[in-house]
Structure I
């Protein structure tokens with residue numbers, strides 16, 4: 001891989017990931033994980049794997065206290081790095097490293113999954129990066145605590161204005177235990193989610209949820225998030 005395979009796309013979000021003790025024990029002992037964690041000190045790290053089309057993006061850690069997807073993203077980066085894939089994958093394992101370090105849902109008092117339309121916000125910079133790189137799809141991975149909303153393993157999507165969002169969600173739910181949660185129109189429930197803002201701009205996006213207590217790692221939840229990621233990649237034939 002070339003030396004610029006990790007870029008910092010927001011320099012205001014840096015944090016020390018290893019200070020989150022609930023996440024720390026799941027961090028792989030590998031060069032790839034070490035590089036991403038070191039890069040996270042300086043902001044939001046994005047790793048590029050591959051250099052062909054199609055180009056897609058996987059995101060975790062928009063809510064820093066949702067740990068399973070962040071673990072799964074590290075596992076995925078380690079597995080795929082240096083291998084042969086049929087496309088390009090951009091992996092953001094820690095969207096808001098400071099929030100992950102603090103095990104916090106919010107960053108400087110704001111929910112970054114309600115702020116993707118706010119110019120200069122970390123989530124808005126992710127949306128702009130998608131545009132600049134000509135990424136054709138993104139998937140944003142989260143976890144939901146039991147007895148909350150949605151409180152089940154699921155894939156959020158919408159049918160308009162980007163119908164492929166629904167198609168991707170259906171594919172993921174065929175190969176995992178996830179349930180489709182679909183809205184007719186992107187952004188109809190609330191504004192500022194990365195998934196919705198992406199779909200509104202014409203880039204097919206979904207939000208994947210697994211069940212885990214906030215700030216903790218419920219047994220088996222990273223594996224379920226990882227399986228959602230793998231299913232997303234197979235939709236595009238990348239692996």
Structure II
């Protein structure tokens with residue numbers, strides 16, 4: 001219910017409950033395993049949570065220099081501090097690290113965010129990476145068989161050498177797992193140092209010509225076509 005109302009992700013909702021910050025009909029909850037209806041009164045930090053909002057999804061062109069979190073202990077600027085003021089409270093579908101840029105999906109529905117993040121949906125995340133160093137297409141082709149780095153196994157990766165540019169190479173990389181810093185770690189294992197990383201697509205959703213810092217809502221019709229009628 002908290003996730004569907006756009007309060008936070010399901011995982012964060014569990015933390016809120018464990019911290020004693022959630023009340024159900026005036027009683028502090030100590031477990032998330034509770035059935036609720038729209039008639040129940042739910043409070044988070046004393047604020048009453050309304051009924052679930054209509055599910056919405058946005059494309060956002062994340063610039064570099066922003067962290068994908070609501071609160072950064074180090075005081076660095078965040079994605080959510082730099083969104084347009086007319087946007088409702090949203091959460092991100094996955095993350096892009098501080099120096100990465102490109103397509104970041106945003107939604108007001110925590111349950112949808114979790115669904116889109118699951119590796120089991122098999123969605124391809126595609127990136128353009130500029131990396132310092134030399135590499136051949138033959139070396140990149142070996143990534144289709146997967147690779148193990150420091151005990152971490154990465155599945156099949158589609159990598160295509162676009163062009164060389166001086167001491168740098170531009171590489172188009174497609175992954176389906178989306179493990180932490182996967183593209184950077186895999187290319188580093190090939191002797192390449194990524195100095196720019198742009199996510200250009202997430203499943204069927206494309207960055208396209210969206211400018212850095214811009215947000216554009218994805219039409220409900222497209223969400224239904226890609227995710228099914230029960231998604232919105």
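No value in this document is a laboratory result; all are computed from the given coordinates. Since the structure is predicted, the reported quantities are computational estimates derived from the model, not experimental observations. Cβ atoms are built from the backbone, for glycine too; each structure is taken alone.
Here are the numbers:
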item: Which of I, II leads on mean count of other Cβ atoms within 10 Å over residues 8-15, largest value; result: I
item: Among I, II, structure where helix-only ellipticity at 222 nm (-39500 (n - 2.57) for each DSSP H run of 4 or more, over all residues; to 500) as derived comes to -4500; result: II
item: Among I, II, which structure scores highest (criterion: Kirkwood radius over Cα pairs in Å, for residues 32-79 alone); result: II
item: Comparison of I, II by distance in nm of label points 7 Å out along Cα→Cβ at positions 88 and 128 - largest value held by; result: II
item: Identity of the structure behind 22, 19, 18 (criterion: semi-axes √(5λ) of the Cα gyration tensor in Å, for residues 72-167 alone, calculated), options I, II; result: I
item: Structure responsible for 1.05, with Cα Rg over 2.2 N^0.38 Å, for residues 16-95 alone calculated and labels I, II on offer; result: I
item: Identity of the structure behind 17.1 (criterion: Kirkwood radius over Cα pairs in Å, calculated), options I, II; result: I
